[in-house]
1. Can you spot which of 1, 2 the value -11500 was calculated from, given it is helix-only ellipticity at 222 nm (-39500 (n - 2.57) for each DSSP H run of 4 or more, over all residues; to 500)?
2. For structures 1, 2, which has the highest computed value of relative contact order in percent (Cα under 8 Å, 6 or more apart)?
3. To which of 1, 2 does the computed value 0.5 (distance in nm of label points 7 Å out along Cα→Cβ at positions 98 and 122) belong?
4. Where is volume of the Cα convex hull per residue in Å³, for residues 74-177 alone largest, in which of 1, 2?
Structure 1
Amino acid sequence: MVFEFFGAKKKVVIGMAHIGALPGAPLYDADGGMPKLIEAVCRDIEALQSGGIDAVMFGNENDRPYVLAAPAEGIAAMTAVVEAVKPILTVPFGVNYLWDPKASVAIAAATGAAFVREIMTGVFASDMGLWTPDAAGAARLKRNLGRPDLKLLFNINAEFAHALDQRPIELRARSAVFSSLADAILVSGPITGKPAAEADLRRVCEAIADVPVLANTGVNLDNVKTVMALASGAIVGTHFKVDGNTWNAVDRDRVKRFMDVVAGLR
């Protein structure tokens, strides 16, 4: 299935704009403050867009150790960063506040984002403790905030965690679409930057016909041909960074080389 959220019937690439650690997080740079965060994200956005990506997603991957309930200062800061960089955006954008579905929806509603990515369903044993997300709360919040158009992208196999739900991954994916109204299903690897198992991605793609399926982590030049043959697209973060390091700035040349390959696969 092609990914039609952005008005184009094609397999898409969503590039990650990883915001630096936000106020309140242990790695926050208080000396640089919000201006430094905004400046760095602007540079990454410019590199992603000039490289040819189809959409951008803002994430707070630098807020380690991660939390399951977003603090007020984090929500406020991420909203401020996204609002500050919106004037330079030329492609649709989404948001993901790790790992809080309702915080992600709230930021999306406030900033006018087109989509949200998050763990919405399931029960997990994780680095952050027992993880029980609230898909119903997120869906109701987007409705109550006047954003029924906001697309919810369900990451169904969480990074940094193990699913306590032992149903096959393809059944969990079908269930998320049926019972929790997922607009898209994402398949991830075990941690940021590591690819999903090809068998998992294949089984989910074969099981899901109603909504797009995207590879969520670890997509690179070595596996993009396989990914695009199976899935509706990919979310790419680590591979677009200088030297392929998650915590580095976006490398425009790496983005362009990747997107040139994708253009030949579409």
Structure 2
Amino acid sequence: MYNFAYHRPGSLAEAERKLKAAADGRLLAGGQTLLPTLKQRLAKPSDLIDIGRLAELSFIKADGRSVQIGATTRHATVAASAEVRKAIPALAKLAGGIGDPQVRNMGTIGGSLANSDPAADYPAAVLALGATIHTTERAIAADDFFKGLFETALKPGEIIKSVSFPVPEKAGYMKFAQPASRFCMVGVFVCKAGSGVRVAVTGAGPCAFRQSAMEKALASNFSAAAIESVKVSPAGLNADIHCSAEYRAHLVGVMARRALTEANG
């Protein structure tokens, strides 16, 4: 691990000032990706700004139409929230299936989204539910947020404050997890709402993406049977030691059908 200056600001405004003043500053919340990266000397930030204990960023609010979750809210908190379980059960289930107990009790929703790991779970929920990411500078629609492998629309010095999830009519999430790490090899989140049907995939490509062919097929029939004939191309999908692009393409269909069965309960 390289040397760096450590800061624990007392407010979001102070954190923003310190981040913008740093030569190469990084935010630290749960640290589930950043700390291992630092230990392996794969990153050399000049400053670490610890926002993990800022109370103004850790909250869950629900009003019947949406659920708003603060950026430093832990995965375990989301999973256990009565408000989330009532409004969007699939989101609570997703949070409860992230990693292991240590990861769930340290990792944060804002950190997961800002990192845009191709195997992260939350990006699928954000895309499928049509969520909005609120930052210190603006509101970013889910469709505009994920840009590529570990790449998002966030600008230098911009900090995620919260995420707002519209409450859907129906939603479901299923993933095929890597047995050791519990990272998502392929996960599919399906959602039916007044604005239409959305299907989002994570784990299969460089970043989370929507599956338009399935969305079209489900528009008039929100059931597993409606997508039986949808063929998922392996082109552009991830291939690694765990499975091939072709197998991931197969899993997209399997996980989507299981998610739909769950959503229709």
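What follows draws every value from the coordinates through simple rules; no lab data is involved. In this text the structure is predicted, and so the values were computed from the model without any measurement. Cβ atoms are built from the backbone, for glycine too; each structure is taken alone.
1. Values: 1: -11500; 2: -8500.
Label of the originating structure: 1.
2. Numbers: 1: 19; 2: 15.
The maximum falls on structure 1.
3. Computed on structure 2.
4. 1
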